[in-house]
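For reference, the structures are reproduced in the following blocks.
Derivation of every value follows stated rules applied to the coordinates shown; laboratory data play no part. Note that this is a predicted model, so its numbers are computed, not measured. Cβ atoms are built from the backbone, for glycine too; each structure is taken alone.
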Structure 1
Amino acid sequence: MENYHPLKLENQLCFPIYVIAKEIIGLYRPFLDELDITYSQYLVMMVLWEKDGLTVNQVGEKLYLDSGTLTPLLKRLESKGFVIRKRKKEDERVVQVFLTDQGGNLQQKACEIPLKMQEELNLTNEDLLELKETVQKILNKIQK
């Protein structure tokens, strides 16, 4: 550790995490292009496939996105016919997001993506589980 310098790029934790996130998102691109959605839109769709009818705030909480970032994503998904946004009758300040039939049908095509990504990365189930557990452990510590 005699040549260790805390500000060298190679000594940073954040840099390889940033690069791997960017590169993995790039690997998703061809699969998502087939569905006519971006990676961010894919994340929104996954949240809604899990539980339809969430409020904009609930979707934002799940994805760690503020409404200023999320609203344009939802508008683009709505213009593509995948979701609709509706104000709650009980409280018009609250907007819920619902899948359209077209958005629901997209889930079937999207189901192939995780396996395609695993093959693209040439990782075993065990590799993926170990990586996810490590990343989740770090995320949990950050969120405390």
Structure 2
Amino acid sequence: MGRIVALDYGKKRTGIAITDELQLIASGLTTVPTHELFSFLKDYTKTENVTGFVIGEPKQMDNTPSESEALIQPVIKRLTKLFPQIPIERQDERFTSKLAVRSMIEGGVKKKKRRNKALVDEISATLILQAYLNRIE
């Protein structure tokens, strides 16, 4: 099969999560400064068999696109251009940041570490990817 890479895109940082080769388990990989995202993905896809990208889809409560969607569309276009053979899927990302913090609390992560926004972004990407995997089962 190959790995699926999920992105929780943000202006400053992008959280990245991956599946195992069998696409059963979503795991956090890292968080990268957004200006380094494409360089990171080029390097990553050289060493790993990536068969899909999942990008968080920010929506309002009424299901309309949120303001950040305008920032994500150019990223999708660039990904399509750089990796034309790798399909891109979208996954609703509402509440992933709140769920990420809640999972950190429930996991016993200390308050100081919960303030680490990069860790929250990585966990959010993992939640986006797990939701995607659950949806396609």
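Source structure of the calculated read-out (helix-only ellipticity at 222 nm (-39500 (n - 2.57) for each DSSP H run of 4 or more, over all residues; to 500), -13500) within 1, 2: 2. If volume of the Cα convex hull per residue in Å³ is computed to be 157, which of 1, 2 is the source? Label of the originating structure: 1. The greatest value of FRET efficiency 1/(1 + (r/R0)^6) of positions 3 and 75 (r between Cβ atoms, R0 = 25 Å, to 0.05) among structures 1, 2 is that of 2. For relative contact order in percent (Cα under 8 Å, 6 or more apart), the highest value in the series 1, 2 is held by structure 2. When FRET efficiency 1/(1 + (r/R0)^6) of positions 35 and 107 (r between Cβ atoms, R0 = 35 Å, to 0.05) is calculated, the result is 0.70; to which of the structures 1, 2 does this value belong? Answer for the origin of the read-out: 2.
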